[in-house]
Every structure is written in structure tokens, then in C-alpha cells.
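Several structures are given next for inspection.
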Structure 1
Amino acid sequence: MMKLALIGCGKWGKNYLKTVNAIDGCELKWACDLDYEKLNQAAAVYPQTRFTENKADILNDSEVQGVIIATTPESHYMLAKEAISKGKAVLVEKPVTINRKDSHDLIELATAQNTVLMAGHTLIYHPAVKRIKGLLEEKHIIDDLCYLNMSRTSSTSQAPNVDVLYDLAVHDIYLSRHLIGMDPIWVIAHGERYIQSTYNNVINILLGFPNGKIASIFASFIHRSKTRKITLVASKTKLVFDDTQTADRKIKIFNKVEQEHFLAMEDNSEPLTLECIHFMECIREHKEPLSGKENIEFVAKIIDCISKSLAKGGEKINIF
């Protein structure tokens, strides 16, 4: 029985509480949060898990093999550093850190400790994304991908005082690389802070890839409806992945005469469940996660370049 622990019982922490407790062969031994009311509420639902306000209970427990961190982005670095220093495998909810140096430091520390460091880049584990990635590699239905259009919106931010870049757009940053299969070489970004927001609540990002491929990313907290849509454009076909649809209507394919059909899903598993199972496999088999160190470093680098473009009013930034 693998024993895991969770730090953070807020928005995403609740999801991890539910998900990990439902996985066979896994025990969520501890959950930690500084909010006593959140702990009481969670303890009533998950009596098998021990709840604490003191992270030391987790860090000093030799039975705990892996720690999931689902707190505010600003706190990720220190919590992950402490857990890795104790020899724990760590899964950090996105973004792993809010600056490139901190991500690099965690990667070096995890390498030195020979332990797993994994990002909560949940959509990499989505069955629909896995299916689309397979189609791209087969080059049968989607023969020559040239353009990605990615839209992710909601009516309000579920997490207060957070930038839309970190909460929504980050998903499409790592997905663009995952689907195109190469790193971007430049970025242009524009952000806006509407309705007296302290942080960007609307952002537009252009990522330029070799051979002229483009990924256009739009994310917003102030739209009336929730959208989770990715459009892939190739020379002869177009594919639309709409994650707000039911499983049998998530992937739609258009041919060059605009005839359309839906692609059946072979696996309807929850992405977060698959992510957590993958985390456990990586701990057990001592292997590198799909959203491991390389993925973490890439996202940190792109966020850093996006921040530079935002600070310079949308100036084109070359990525090195």
C-alpha cells in the first residue's frame, strides 16, 4: 500500500482528496491545511485520512512516500523544497513555481536526491489528448499540423488573487508543446486587468514554432460561459477538441469539404485519476513522469518570456 500526503485542502486540494482516496492500492495518510474549518469539513468526509495544521507531521513521517502540493502558487517552491529535502517524491499543482530560477532549483534538488518531481499538468493525461496525440503521430487523419487555436475561459476565477496566466493559460502552454512536438522559438503576449483586478484576468498569447507553426492561446476569467476548446488545423483536415462536451462529442473532425464526424473515445477515465496513478507508478518504478523535470523547466521558461512580453507591452520575445 503506497502512502501519500496532501498539503492544501482548497479548490484543487478537494479534488485530490476525493481522487486519491478512491484509488486502489493507495492510502492518503495525511492532509494538511492552515484553515481549521477546511480541515474539519474534510475530516467529516474522509475519516480514513489524518488531518493536521502542521506540515511537519507529513515531512517527518517516514511512511509517506509522496507529497501532493495544492496550495497557492507563491507557496509551492518552499513546500516542495522541504518535501524533496526529506526524500519525498513531490507532485506540485500548476504552476510549479512562479519564476524560472525556483523551478530550476527544485529540479536540481530532486535530481540530487534522486526523487520524483512532477507537475500537475493534468491535461497531458486526458484520454482525449492522448487520442489526439496518437492521431498526430500516425499522420493519417491529421497529416500536417500548422496551427493551434486554444481557448479557456470561465465567468469567475475559482482561486482569488491569481493571474489568469497561472490558472488557465498555463494548461495550453504545456499542451501546445505536447501536441506540436517541439519547443516554440518566440512569444508575444497581451494581458488586461478588467473590473479593478490586481492581476491579469484576460490574456492573449502567440507562440511561434519552427517551420512557421503557430499556437494562439486565449484565456479569460470574465466571460459569461466556460470554454475549454482546442482547434487543430492541418492542410486537409481540422480537429476540434471541446472538453465541455460529453465523452462521445469531445473530438470533432472536419475534412476539406467541411464534412464532420465525431471520434469515439476509447477511455473515459478522469484525467486527475490518471495523473495520480502515473505519480504512483513513477514512485514505484523510479521513472521520470510525463510532466516531470523537462516539462517543468519548459513551462517556467515560457512563463518567464511571457512575463517579459507583458511587461514590454506585447513586444516579441525570442525564447532561448
Structure 2
Amino acid sequence: MIYLAAFFIPMLFLFIFEPAFINFAEKKRVYDKPTSRKIHTRLVPLWGGLGIWLSMWIGLAILYFISDEVKLLLVANFSALNGVFLGSLIILITGMADDRKALSPTVKLLAQTIAVMMVLMYGVEITGFKIPFMKYVMFPRLASIIITALWMLAFTNVINLIDGVDGLACGISAIAAFTFSIVIIIEVAFSGLSGGRLFAILSLLLSGACLGFLYFNFPPAGVFLGDSGSLLLGFFLGIIAIQGMLKLTAAIALVIPIMVVALPIFDVVSAIIRRSRANVPIMRADSEHIHHKLLKGGWSSREVSLLMYNLTLILSIIAIMATIFSIKN
């Protein structure tokens, strides 16, 4: 019942209040303006991350007041949750500032690094992982910090870099978050460890928030995620993967989150290689992402998004099946 509530509360919140957030962005004149590289031809309001962030934390607060189980989970994970709250707030503010007046890549990376250091301070880190047919391997402290920072920065930016078609990043994130929740619930049920349950709830809050926002973001979009939304989604997914999966003992735990977001990862790695070969800055935007090529091939924005959703769904089903197989064996 708590899992259902976690999924539907942020969704309903955004159904009701997202129009107010859109109106707020319009009053502040925070728009994504059309350019030759972009596919939209009109001003579209930004700051999509604001509603998503608020819906998740308000949803968690409601669950706290209606469920003794959630109260116990929050107390047990209070330090990590503080880190998630403060880190995500830094990401949200940075993204909103960038949406309003474009920040340099250096400033954005610095802000993201501060957010990552914040979650590290509160105990969110990759301390090790299970190697197949071997015991759980613990990392030295310095290695743990470096690996966690790289993991979080990669996840934060991988969603941001595929946010080029209406509904694409939000829909993929919704599927990924829902898949993460299922994997964590399965892991907890088989292992008897309760440590991941709060992050299964957080994952469902994120998935529900994404679907609530997607109602307004699906082609033709009435609002865009902007950096405030796309960076935030990647940041949350990275944390959920660490706290909900990588700290469990299944050998497949390291592979699952990478498998679920394999499409965005492949697209970003391809972009890095492409820009490196062309001797242009890695962070410079171009029109050669997978979704751009599909659009050039005659696909509509709606068709591109639906194709990517289906491919992500297939990868997610494989990930869930791999989790079950790994635990049973």
C-alpha cells in the first residue's frame, strides 16, 4: 500500500499544481527559445525540475505522517536522506539558474561536484560491490570517494544530454526509476535486508513525479524539464542506484542500473567519442544524438520518444529477469 501511495501522490500533485509552476516560469519569463539546433518553433517555459522536486519531498512528508513504517525507515536512513535533500536542492537551484541565464560548463560542473560532496558527507557512497563467485569487495576510502563522485556526475549528466525531444528524458527516467524500485523490492524480499526499502519508495516517488510531469511534457510539450529537471532526474537516479542496489549483495547489482539506462549511456559515450575526434569541446552541443538522427530520418518527436521508451522498457525487463535469476542462483 505504501508503495502505491509513493507512486501516485507525486503524480496527482503534479496533475493539480504543474499548471501553477508553468505560470510561475512564464511570469519570470524563463523560456527555452527556438534556435537552428532545436526542434521547437515557439517559446516553451522551463523550470520543470521545480514541480518534480517539490512533489517528491511533499510526497515523502505525507508518507511520513500516514505510515509508521516510513517513519522508521526515515529515522534509520536520516543521515543519507539529509544528503539527498541538500544535494538535490543544490542541483535544482543550479539548474534553475542555468535555465534563466546560461551558466558556463565549468560553473555547472563545480556546482554538481559540491552536490556530490554533500551526499558523500552524509554517507551516500559506493563502498564496494559483489564480484561474481567471490565475496563482497570493499574499496579503500579514497577509491570509494572517487568512484562515487564519478558515478554521480555521470548519472547526473547522462539524462541531461539526452533531453532533446519532448518527453524523452522524462519518460526514460520514469521507466528507469520504476525498474529500480522493482529490482530493490525483489532484492529486499529475497535477501531479507531492509536497507533498500526507503530507496524503493524514493524511486517510486521519482517515477510517479516523472509520469505526472510527462502529462505536460509529452509532444507537443507545454513545458520543458530544462537543466533544473534533467540534471535533477539523473542525480536522483544515481543516488537510488547507490543506496538501493549497489549496497546490496547480489552479484548483478552493479550491472542493473547501467543496463536500464544503457541507451542514454550509449548516446553520451558516442557523443564524447564523436566530439573528441572532431577536436571540439566535449560539452559543446550538437545535432548528432540518436534522437536527432531519427528526426532527420523523418520520425516525429512523438515517434522518437515512444521508440526510446519501448527500448528502455525491453532493457528494464531484461534487468528484472537478470535480478531474479542472479538471486535464485
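Laboratory data are not the source of any read-out in this text; all were calculated from the coordinates shown. Treat the numbers as computed from the prediction; the structure is a model and nothing was measured. Cβ atoms are built from the backbone, for glycine too; each structure is taken alone.
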Can you tell which of 1, 2 yields -24000 when helix-only ellipticity at 222 nm (-39500 (n - 2.57) for each DSSP H run of 4 or more, over all residues; to 500) is derived from it? 2
Suppose you compute Cα Rg over 2.2 N^0.38 Å for every structure in 1, 2: which one lands on 0.95? 2
With relative contact order in percent (Cα under 8 Å, 6 or more apart) derived as 18, matching label from 1, 2: 1
Note: mean count of other Cβ atoms within 10 Å over residues 88-95 at 22.2, derived from one of structures 1, 2, originates from structure 2
Which of 1, 2 yields 0.30 for FRET efficiency 1/(1 + (r/R0)^6) of positions 184 and 288 (r between Cβ atoms, R0 = 30 Å, to 0.05), as computed? 2
In terms of Cα Rg over 2.2 N^0.38 Å, for residues 48-95 alone, which of structures 1, 2 is highest? 2
